[in-house]
Structure P
Amino acid sequence: MTRKVVAILESRTGEHLAELIVRLGATPMLAPALEEAPDVDPETLKALIEDWVARPFRMVIFQTGVGTRALFQATEALGSGAALVELLATALVVVRGPKPVGELNARRVRIDIRAGSPFTTETVLDAIKEVPLEQSRVLVQRYGQANQRLCDGLRDRGAVVQEIATYRWTLPADTRPLERLIDALAASTVDATVFTSAVQIQNLYQVAERMNRADELATLLSRTLVASIGPVCSRALNQRGIVPDFEASPPKLGPLIAGLEAALERRRA
C-alpha cells in the first residue's frame with residue numbers, strides 16, 4: 001500500500017511532528033512556512049521599564065512562551081530583570097495559554113488569570129471580563145504580529161493599551177520547500193496538509209503569489225485532507241475559502257495527531 005504524504009508547515013517543532021507522522025505510517029513532507037526573528041529593541045525596552053515605574057500597568061498579558069522568554073532575556077541583558085519581576089508583582093498577570101506559564105514560573109512570577117482552552121483571543125477577553133479596565137494601562141506581550149482583536153477588545157472596555165514587541169514572524173530565508181509543496185499540490189501528490197498557525201497560511205499564499213498560483217491554491221489544498229491545530233488557524237483557512245477536514249480539540253499536537261490518524265484511516269477505508 002502506498003504511504004500517504006503529509007505536508008507539514010511547522011518550523012520550530014516540525015522535526016518532532018514529522019516523527020509522529022512517520023509513526024502513523026505516513027511520509028512527512030517538511031515545508032517550513034515561517035521563522036521567528038528577535039524583535040526586541042533595547043532602547044524601547046529600557047524606556048518601557050522607566051515609564052512603568054512612573055505609570056504602573058494595571059494588567060500585563062503574556063501571549064506566548066517564546067515571546068515571554070525573549071522579553072525576559074532582553075530585560076536581563078539590560079540588567080533590569082529583577083526590576084521587571086518587581087513591577088509584575090504590582091500588576092494583574094494574565095496568560096493566554098500554557099506555554100508562558102513555564103517561563104513565568106521559572107522566574108517566580110505570580111500568575112493571576114489564565115485563559116481557558118482553546119487559548120484564543122476570545123478566551124483571554126472572557127477570562128478578564130470581570131476586571132475593571134476603564135482608564136487602566138494594559139501591557140500586551142506581542143507575538144509574531146500585532147493582535148488587533150485583543151487590543152480592540154481591551155480598548156472597547158476603556159483600557160489604555162501598549163504592546164511590547166518580542167519577536168516577529170517572517171518567511172524563511174529558503175522558500176524552496178514551500179515552492180516544492182505548491183508544485184506537489186498541483187501534481188496531486190500530497191494527501192494531507194497540516195497547519196499549526198494562521199501565519200503559515202498567510203506565508204504560503206505569499207509564496208504562491210510569487211509563483212502566480214495564489215488563485216488556485218485554495219482548490220489545490222482542498223484536494224488534500226486539511227488539518228487545523230485550532231480555531232484561530234481554522235478561521236484563517238476559512239477566510240481563504242478552505243474548510244478544514246478537522247480541528248484539533250484542545251489545540252495541541254496530541255489531539256492534532258490523533259485526529260490526523262483517524263482521518264487518514266477513513267480515507268484508506
Structure Q
Amino acid sequence: MADRALILKLEEQARELRRDVVDMIYKSGDGHPSPSMSVADIVTALYFNVLLIDPARPDWEDRDRFILSKGHSCPVLYAALARRGYFSVDELPTLRYLHSNLQGHPYAPKTRGLDATTGSLGNGLSVGVGMALAARMRDRDHRVYVVTGDGELGEGLIWEAAMCAGHQKLSHLTVFVDNNNYQSGGTVGEVSGVYPLVEKWEAFGWHCRTIDGHDMGAILDAVATAKEVVDKPTAIIAKTVKGKGVSFMIGDNSWHKRVFTEAEHAAAMKELGGAR
C-alpha cells in the first residue's frame with residue numbers, strides 16, 4: 001500500500017492537471033475536456049510516480065514508454081508533460097493553435113516527451129505491442145503503458161493487438177482501460193456493447209484487474225502488481241467518471257468536446273481549488 005503522504009501529493013497533482021485542462025481549453029477555445037478529466041488520476045500516477053523517465057533526455061533509450069491511445073484526451077497529457085518539465089507551462093494555452101507544438105491529437109514529431117502519435121482510435125495498443133516486442137528482442141527492461149478508452153474497444157484493431165500481446169506473453173506491457181462508460185455518441189453499452197470486459201481480456205491471455213480509476217492508491221497498487229506478473233500482459237479496467245472533478249460536467253456528455261464559457265471556467269476552477 002502506498003504511503004499516505006504520497007497519495008495526498010499525487011491527488012493534489014491530479015487537481016492541478018485538471019485545472020490546467022480547464023484553463024487551456026478555455027483559453028485556446030477548443031478541446032475535449034471531460035475525457036481528459038476521467039484519466040487525470042491515471043496520468044498523474046504514471047508521470048509523477050511510476051514512469052522511469054528523464055525530461056532532460058526525452059529520447060533516453062531505457063525510458064519507460066507511455067501511449068495515450070485515446071488521443072483526444074491529450075490536454076491532460078500535455079499538462080503532465082509541462083508540469084514534469086518537458087516544455088514550459090506557458091505553452092499550454094496554445095492547444096490546437098496552427099503551428100503550435102500542442103496539436104489537437106498527440107503528434108510526436110512536434111511535442112517534446114511524446115512516445116507516439118495517436119488519435120486514430122485503436123492504433124495505440126498496436127504501437128505499444130510493437131514497442132514491447134522490440135524491447136524484448138533487444139533485451140531491454142523498460143515497460144510500456146497504454147491508456148485506451150472503453151468506446152475505443154469497439155475498434156477491431158484493439159483485439160488484434162490484444163491477441164498478439166497475449167500470444168507473445170508481453171509481461172512488460174500494461175494497458176489501462178478508461179472505463180467511464182461513455183463515448184462521443186452516447187453510452188458504451190448503447191453504442192457498441194463491449195461488455196463484459198474482464199472476460200474478454202482474460203480470453204486473450206491477459207492478467208486482468210478492475211479498480212476505481214480515481215483511487216490513487218488502487219492505481220499504484222495495480223501497477224505494482226502488474227510488474228510482478230510473469231508471461232502475461234496486464235489490463236487494468238479503471239472505473240472512471242467522465243468530467244471527474246467538476247460537478248456540472250458529470251453526466252453531461254456534451255462536454256466530450258466543448259469549450260467553457262467565462263462563467264463555467266470560473267465555476268470549474270473554483271471547484272478544483274484554484275482561480276486564474
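Brief remarks follow.
- Identity of the structure behind 15.8 (criterion: mean count of other Cβ atoms within 10 Å over residues 18-25, calculated), options P, Q: P
- Once volume of the Cα convex hull per residue in Å³ is evaluated on every structure in P, Q, the highest one turns out to be P.
- Which entry (P, Q) yields the derived value -14000 for helix-only ellipticity at 222 nm (-39500 (n - 2.57) for each DSSP H run of 4 or more, over all residues; to 500): P
- Among P, Q, which structure scores highest (criterion: distance in nm of label points 7 Å out along Cα→Cβ at positions 10 and 226): P
- Computed 2.1 for distance in nm of label points 7 Å out along Cα→Cβ at positions 122 and 154 - originating structure among P, Q: P
- Among P, Q, structure where Rg/Rh (Cα atoms, Kirkwood Rh), for residues 66-161 alone as derived comes to 1.00: Q
- With distance in nm of label points 7 Å out along Cα→Cβ at positions 50 and 250 computed over the structures P, Q, the top value is the one for P, the highest of the group.
- With respect to relative contact order in percent (Cα under 8 Å, 6 or more apart), the largest value across structures P, Q is given by Q.
- Between structures P, Q, the calculation of distance in nm of label points 7 Å out along Cα→Cβ at positions 34 and 82 yields its largest number for P.
Bear in mind that the values in this text are calculations on the coordinates, not laboratory data. Keep in mind it's a predicted model, so treat the numbers as computed, not measured. Cβ atoms are built from the backbone, for glycine too; each structure is taken alone.
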